[in-house]
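Read-outs throughout are calculated quantities, based only on the coordinates presented, and are distinct from any laboratory measurement. Keep in mind that what you see is a predicted model, and the values were worked out from it rather than measured. Cβ atoms are built from the backbone, for glycine too; each structure is taken alone.
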Structure I
Amino acid sequence: MWEMYLHFFCLLLPLCLWLSRFRLLPGSLRVLGVALTLTLVLEAYAAYLALQLTRNLYIYHLLIPLQYILLTLVYYFTLRQRTNRRLLLLSLPLYLVLVSWLTVRFQGTGEYNSMARSFKNVLLSCWCLLYYRETYLGLYPRDLLREPMFWVTTGLLLYSLGSFFVDGLMNRLLLRSYQQAHTAYYLSVFLGYALHLFFLVAFLLVGKPVGTGHQPDEN
């Protein structure tokens, strides 16, 4: 039970800062705050259902695609190369079609949607790497430690890769050892805490001056 309360506390911290600095935020961080708000509302409802001993897995079949759409839009407003932005937009309908097919064919709304989560984590990891590539090309401020999107991307990459491996291994771990599966579960929980703390740092850095980078490449 304690991990649930800590999860919502770590989620509320960056959200409160997002609200207090909303006027200063670029479009990408405004969308990120919307994603966090949506996550808070739906996960709070899921927690309420769980406390009422009511099935809540169907909520995550809605939440995961919505998270993917909003987090992809975060990078659409961040990335500067036109080809990369087009790729992100193209992925949105393709992901929704894939998730719908997986729900109908393999994992219904009453099951844990590990496949949709895994594809979400892989794609978001790719968008993070595109950001790092543009950073390497000099399209962003050179003082990355003062750049909010650097912290967002680093946290999201660590979380996405970690969650991908946890989701992929969970079923096998449950068959081998409950203790190992329990450890993997808490690893996933702490990755979530870390992700929200990375977001908190990003919002704290909004409005602080950073060094300039090169002009964007539109190719």
Structure II
Amino acid sequence: MQATLTLNWYHINSFTLFSSEKIYDADFMRRFGKPGVYLWVEQGAHGSFSNYVGKTNECLVQRNLYHLARLLSLKYSLPRCYNNGLRYVYADPFKFPVEKSYEAVLNPAALSDERYVAIASGMQKYLHNLTLYFAVVEDISCLANLEKQLISDLYPVENISSTRNRYEHYNLLHQGDLSDMMVKQFSSAALAELQRDPTRPSKARLQSNMP
């Protein structure tokens, strides 16, 4: 019999309003300076869909500030809809498949001024369209399985890791700022986005999970 696990989700805000100043907000850190899972929801041209799911055994705030720093320094990928049809990828161009729909860059600092500004501008728009949700989880022993189940349930378009390996399933209940109905809506919208944009990394992950 599956154990029931209730996730109480909090809508944090868009990434553009999430900054390092949060660590100096005593009330905010008291609530979210804890272990848990997080979800990024992207507002696209066709609606909102699940973008990324992650976990942390330590601090939700610091983990997402780390992500924000990587995004701002162009050390994370940028979907092609924010970069004139080319998916910007922080990777060695010589090791990355040569395809017309990708722009692989190993050293963002080596980009021309024009390209750096263009990609940074696209990244800013991307961050504006990403909304954060946090769920504190006190029992860190369940986090690894919980993350896998959320990835499997939500089809987040930017998650790469496979969920094919067996893991303990929970009867998940979503409440607070993220309901069970919203989870289903974000999941369905994410599958539709994967059909529109095959360069989203979850496209390959879903195919690898097929028997």
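Going by distance in nm of label points 7 Å out along Cα→Cβ at positions 28 and 132, which of structures I, II comes out largest?
The structure with the largest value is I.
Suppose you compute helix-only ellipticity at 222 nm (-39500 (n - 2.57) for each DSSP H run of 4 or more, over all residues; to 500) for every structure in I, II: which one lands on -11000?
Structure of origin is II.
Between structures I, II, where is mean count of other Cβ atoms within 10 Å over residues 116-123 highest?
Structure I gives the largest value of mean count of other Cβ atoms within 10 Å over residues 116-123 among I, II.
Taking 21.2 as the value of mean count of other Cβ atoms within 10 Å over residues 68-75 derived from one of the structures shown (I, II), identify that structure.
I
When you work out relative contact order in percent (Cα under 8 Å, 6 or more apart) for each of the structures I, II, which one comes out largest?
Result for relative contact order in percent (Cα under 8 Å, 6 or more apart) over I, II: largest is II.
Determine which structure produced the value 1.0 for distance in nm of label points 7 Å out along Cα→Cβ at positions 12 and 52, calculated from the coordinates; the candidates are I, II.
II
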